[in-house]
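What follows is a set of structures for review.
Where a number appears in this text, it was derived from the coordinates with a stated rule and is not lab data. Note that the coordinates shown come from a computational prediction; the quantities given were computed from them, not determined experimentally. Cβ atoms are built from the backbone, for glycine too; each structure is taken alone.
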Structure I
Amino acid sequence: MHKAIDGLDDLSDRLLAALPQTQCTKCGYPDCRAYAKAMATGEASHNQCPPGGQEGITRLAKILNKEVLELNPLNGEERPRSVALIESKACIGCTLCIQACPVDAIVGASKQMHVVIDEWCTGCDLCIPPCPVDCITMVPVTGKATGWDAWSQQLADLARNRYESREKRLEREELDNVRRLALKAKNKAKALDLESAKTEDEKSEIERKRAIIAAAMARAQEKLQSSS
C-alpha cells in the first residue's frame with residue numbers, strides 16, 4: 001500500500017515538474033500541483049494545460065506513457081506568453097488584483113496605484129475578473145512563440161517558488177488570525193459572568209453564548225494543532 005502511494009507521489013512530482021507553473025487554473029484545478037495529482041491518479045487527462053501547449057502535452061504523455069493528444073479546446077488555446085498591464089490612471093487601489101495573483105507579482109497598497117512586476121507575472125489572467133474598473137490588460141511578450149517555446153525552465157521554477165512562498169505566507173497569516181480570534185473569544189468568555197444573571201432567561205442566554213464561544217475556541221485549537 002505504501003509503495004503504491006509512494007509511486008503515485010513520485011509520478012505526481014514528475015508531472016508537476018513538467019508543467020509551466022502558471023497556476024492559472026485553466027486546467028480545471030486550483031493549481032498545478034492539484035492538476036498533476038489528478039493526472040497521476042487518472043482523474044484528469046494530460047491535454048488540459050493551455051500554457052504548456054502541444055509541447056507540454058508531449059512531455060506529460062511521455063511521463064505517463066500515453067499517446068500525445070491535441071489540446072482540449074474546453075481548457076483554452078495555446079498562445080504567446082503575456083504579462084498583465086495596469087492602467088495607472090484608472091486604477092483605484094482596491095487590492096483585489098493583488099489578492100488574486102497566485103505569485104505575488106502585483107505590488108501596491110490600498111487606495112494607491114498598483115504595479116505588475118513583469119519578471120514575476122505568469123500571464124494567468126486571474127487578476128482580470130476581480131478588477132472593478134477593467135484597468136488590466138494582458139500584453140503578449142513573446143511574439144509568435146507559444147506554449148513551452150514561450151517559456152523556460154527558469155521561469156517555471158521561479159513561478160513555482162513564488163507560488164509556494166505565497167501559500168506559506170497565507171497559511172501563516174490565517175493561523176495568526178486564528179490565534180487572535182481565539183484570544184478574543186477567551187477574553188469574551190471571561191466577561192460572561194454567570195453570577196451576574198438575575199433571571200433564568202439571562203442565565204440561559206449566558207450559557208448559550210459560552211457554549212458558542214467554547215465551540216469556536218475548540219475549532220481554533222484543532223486548526224492550530226493540525227498545522228503544527
Structure II
Amino acid sequence: MQIVLMIIIAYLLGSIPSGVWIGKTFFHQDIRLAGSGNMGTTNTFRVLGVKAGIIVLVMDILKGTLAASQPYLLGINNVNPLVIGLFASLGHTFSIFNHFHGGKAVATSAGILLAYNPVIFLIASAIFTISLLLSSMASVASIVGITLTTLIAIFILHDLIFSIIAGFLTIVVIWRHRDNIKRIFNGTESMVSFGLGNYLRHKHK
C-alpha cells in the first residue's frame with residue numbers, strides 16, 4: 001500500500017504544470033499558446049524569459065527529486081527510488097492537470113537522478129551544458145544528455161535498474177522530441193541565443 005501511495009504522489013508531483021502555473025500567475029500568459037506550445041522548461045525560457053525559465057527549471061527538477069526521495073524520507077528500503085521517480089516523469093509527460101499532455105520529461109528525469117546519484121546528476125548536467133554550448137539546441141542537448149547517461153549506467157556503473165529506467169526514459173525523451181529531430185535534419189530547429197551552433201548559423205547568413 002505504501003508503494004502504491006508513493007507512485008500516486010510521484011505521478012501527481014510530476015503532473016504539476018509548472019510552466020503553465022508560473023506563466024498564468026505571474027505573467028498572465030499561457031505558454032501553451034505561444035512558442036512551441038509545450039508547457040516545459042525550454043518553452044518557458046522562450047516565451048517568458050530567463051527568470052521564469054530558471055524558476056520552472058528548478059520546479060521541474062524538484063518534482064523528480066521529491067518523488068524519487070520518498071523511499072528515503074519514509075525509510076522504505078525494499079523499493080528502488082528510481083522506480084518511484086519514474087512515475088514523476090510519466091506525470092510530467094502525461095499530466096492529469098493538462099488533459100494528459102505535458103513536457104518532454106528531461107528536467108524531471110534529471111531531478112530523479114539528483115535524488116538517486118548526485119554525482120551522475122552533475123556529470124549529466126555537464127554533458128547537457130556542453131552539448132547546448134556546441135549545438136545551441138536544447139533538443140540536441142536533452143537527447144545527448146540522457147543517452148550518454150544511459151550508456152554510463154550500462155557500461156560504467158553496471159546498474160541494472162538504473163540502466164532499464166534510464167533506457168526507457170531515453171526512448172520517451174527521443175519520442176517526445178520527434179518533431180525537433182525532423183527540424184534538426186531540415187536545419188530549421190530553434191536555437192538559443194548563444195553557443196557555437198548559433199554563431200555558425202548567423203555567420204553563414
Structure III
Amino acid sequence: MKLSNNYSFLITDDHSIVRQGISMLINELFLSPKIYKSGNFKDTFKILNETKIDLLILDINFPEGNSINIIKDIKTIQPEIKILIFTAYNEDIYALRYLNSGASGYLNKGSSEDEMKQALTSMILSGKYLTQNVKDRILDSYITKSPINPIEQLSNRELEVARMLIKGLGNLEISDLLNIKKTTVSTFKNRIFEKLEIDNLAALIELFRLYNDDEK
C-alpha cells in the first residue's frame with residue numbers, strides 16, 4: 001500500500017543513474033509524489049528557494065565540495081526539511097558527523113533495495129533513519145562514556161604528533177622539534193593509528209578534517 005499526501009522529494013546526486021533509481025523507488029512507495037532532481041549545489045538551492053521539500057536525499061561528495069558545508073544553509077532556507085544522506089562513504093567515519101550537522105538519516109549506497117525503501121518510509125513518517133550499526137555506536141558511546149569523536153582518545157602528546165604528521169613533517173623533523181627519539185615518534189605514530197583504527201596518513205588527515213575544528 002502506497003503512502004499518500006503528495007510528499008515532495010529532492011534528490012541531489014551528481015550521478016543521473018542514482019537520481020533515476022531513487023525516483024523509481026519513491027514512485028513505488030508513495031502516491032503522486034513530487035520529485036525534483038539536482039546534480040549540483042546551485043540547482044539544489046534554486047529548488048529549495050522555490051519549492052517546499054519534505055525530504056532531501058543528499059550525497060556527500062560533489063565537484064563543488066563536501067555537502068556537509070551546505071546543510072546549515074539548507075536548514076536556514078527550510079528549517080523543517082528532512083535530510084537523508086545517501087552515499088558510498090563509510091558510515092563509521094561520516095554518519096555521526098553528518099547527523100550532528102543537521103541530517104536526519106544516513107544510508108550507504110551499498111545497502112539493499114529493501115533497506116532503501118525502509119529508510120525513505122521512515123524518514124517521511126518519523127523524520128529519521130539510522131542503521132543498526134550507527135545506533136549501536138551511539139549506544140556504546142553512551143554506556144562506555146567513550147567519545148564519539150575518535151580524536152578525543154588521543155593523549156596530548158599523541159595529538160601533537162598527529163598534527164605534525166598532517167602538516168607533512170617526517171619522523172626525523174618531529175623528533176627534532178619535540179626533542180624525542182625518532183623511534184619514539186614511530187611508537188606514537190603506531191599508537192595513533194591503532195587508537196583511530198586507521199593504517200595510513202590519508203585516513204588520518206580525513207579524520208582530522210571531519211572531527212577536529214582546529215584543522216579545518
- Query: Of structures I, II, III, which gives 40, 18, 14 when semi-axes √(5λ) of the Cα gyration tensor in Å is computed from the coordinates?
  - Reply: III
- Message: Suppose FRET efficiency 1/(1 + (r/R0)^6) of positions 18 and 178 (r between Cβ atoms, R0 = 41 Å, to 0.05) works out to 0.70; of I, II, III, which structure was it derived from?
- Response: I
